[in-house]
Structure 1
Amino acid sequence: MLQQAKQRIEQADFIVIGAGAGFSAAAGLTYGGERFTQRFQPFIRRYGMQDMYSAAFYPFETEEEKWAYWAEHIWANRFEPPALPLYQQLFALVKDKNYFVITTNVDSQFAKAGFGPDKIFEVQGNYGELQCAKPCHSKVYDNETLVQKWRLQQKNCQIPTALVPKCPVCGGKMAMHLRSDHHFVEPEQWHAAQQRYAEFAGQAMQGNSVYLELGVGFNTPSIIRYPFEQMIYRNPQATLIRLNRDHPEGFTETAKQTIALTQDPNEILSHWLQE
């Protein structure tokens, strides 16, 4: 099936890439284990945190504590990591093809690996951005400089009060630009990326298309997983290539158009590139 999948990718007129948390985890951005315990010890001791995913929902009592934690979380997953080999391999595979990326990941690995910024739709936001918590307006703000200051000046799991971010419009609290509730904002650039994806997906419905689904589970299946199934069902020429160790199963109606691979994505991409 590996060879069959590679051939479909080579022959495709359109490649729609959909990536979820499992793909970044396979690339090395795991949210638990030693990667968490080695760099978050002060927060683990103080708050009893178990992993970075659940820690992101911790009910901090103060803004100073909240942003001290987020400084480390953002740095560990957005700014510190370079383009990881798995993403670089994926780019090498499709860089000369007609592709578009839709992802629920918020770590910017696609951009770092060289994927065109006009060919990426980050549906759930980005770790590198802040928004008004209310929200009173829909603009987002880059946070890299602020994160660096937080990390340098945090003590005892707190940042100085003077560094607590405030909304430049209403003066209220700021929040991460991540889709965790109904307060998530969709700025102009978000809608522009959504429109580019919709146009590409529409074109792919008429051609020899491959839907390359990478590490997408059932946390938010309505964003990538179910739409990909629906699109190949409507296009007899389309193929769904699903890389998923834990959830390779799909719909009965699309089984003949699906190639499900459960091996390590690193091994799969290496194999495809070596041939």
Structure 2
Amino acid sequence: MNINWFPGHMKKTVEEIEKKSKLTDFYIEIVDARIPISSRNPLIGEILKDKKSLIILNKSDLSDPVQNEKWIKKLSSQNSNVILYDSTKPNVKKIEKASFDLLKDMVDKYEDKGIKLNTLRAMIVGIPNSGKSTFINGLIGKKVAKVGNKPGITKTNQWIKINNKLHLLDTPGILWHKFEKEETALSLAYTGAIRDEILDVESLALKFIEKLIEIDPKILEDRYKIETDSKKPLEILEEIALKRGAILKNNIIDYSKVANIIFDDFRKGKLGRITLETL
């Protein structure tokens, strides 16, 4: 299926990130732990290639714990520190420690010169709906960044002082020009990084059911009390609709409603802890 969108603010945001990066010591990349590949914008790595990064595997409470540990090892490198995080349970000390551990060499060089580096400045980057605003608001303890369950909430760059040790520059979430693989676009759509309003949500739900069956049929069977064996995705979708009352007049299936029920359950963790991109 084709997934298209027009990220009108993307070009301007990319230019701003490149320009403002000179004001920061490193960058914090918010990554959706359920889709650790698709939720990383390749443009960011190109623009900020000379900066060290703290990779936050956000929403790790919604992803498979075994896969979480595998992805930490996969994404860690000399220039990247990777940690698991749940933005709904903020932990300032954890972010502080990970940031200073990442830049230990830089901090040590300053100390060798007799300068104590007490404050680090980081740029926050990530795709839409990755949880950046919730992450920032949790750290500061109040709503300074707009939060929503739809992508494209953050519109401008803003400096936010978490405390005396950490200052953050928030940036709008951006996608990139072209997805090389359909699977990338699908993963982003499943998690809500692409607005549902511009998608064929019914067809997307059929693809999603295929994906869940591939991972583990019991995900759907346990949640909706149905049997999936030998059934096509459309049959499964219709059975879930019957179970959840997604029915119009004359017993017609409300495909849009049942599709949204399934995605809402997934995004809220009601289907269990699921990692769509596995190692």
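Rule-based calculations on the coordinates, nothing more; no lab input. Fair warning: this is a prediction, and the values are worked out from it, not measured in the lab. Cβ atoms are built from the backbone, for glycine too; each structure is taken alone.
Quick check on the output: 26 is relative contact order in percent (Cα under 8 Å, 6 or more apart), derived from one of 1, 2. Which one produced it? Could the numbers behind the result be given before it?
Values: 1: 26; 2: 21.
Source structure: 1.
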Working back from 19.8, 59 (Rg and Dmax of the Cα atoms in Å, computed), options 1, 2, answer is structure 1
If FRET efficiency 1/(1 + (r/R0)^6) of positions 184 and 224 (r between Cβ atoms, R0 = 30 Å, to 0.05) is calculated for 1, 2, the one returning 0.95 is structure 1
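Taking distance in nm of label points 7 Å out along Cα→Cβ at positions 72 and 248 from the coordinates of each of 1, 2, which one would give 3.8?
Numbers: 1: 3.8; 2: 4.9.
Structure 1 accounts for this read-out.
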Matching 1.00 (FRET efficiency 1/(1 + (r/R0)^6) of positions 128 and 208 (r between Cβ atoms, R0 = 41 Å, to 0.05), computed) against labels 1, 2 points to structure 2
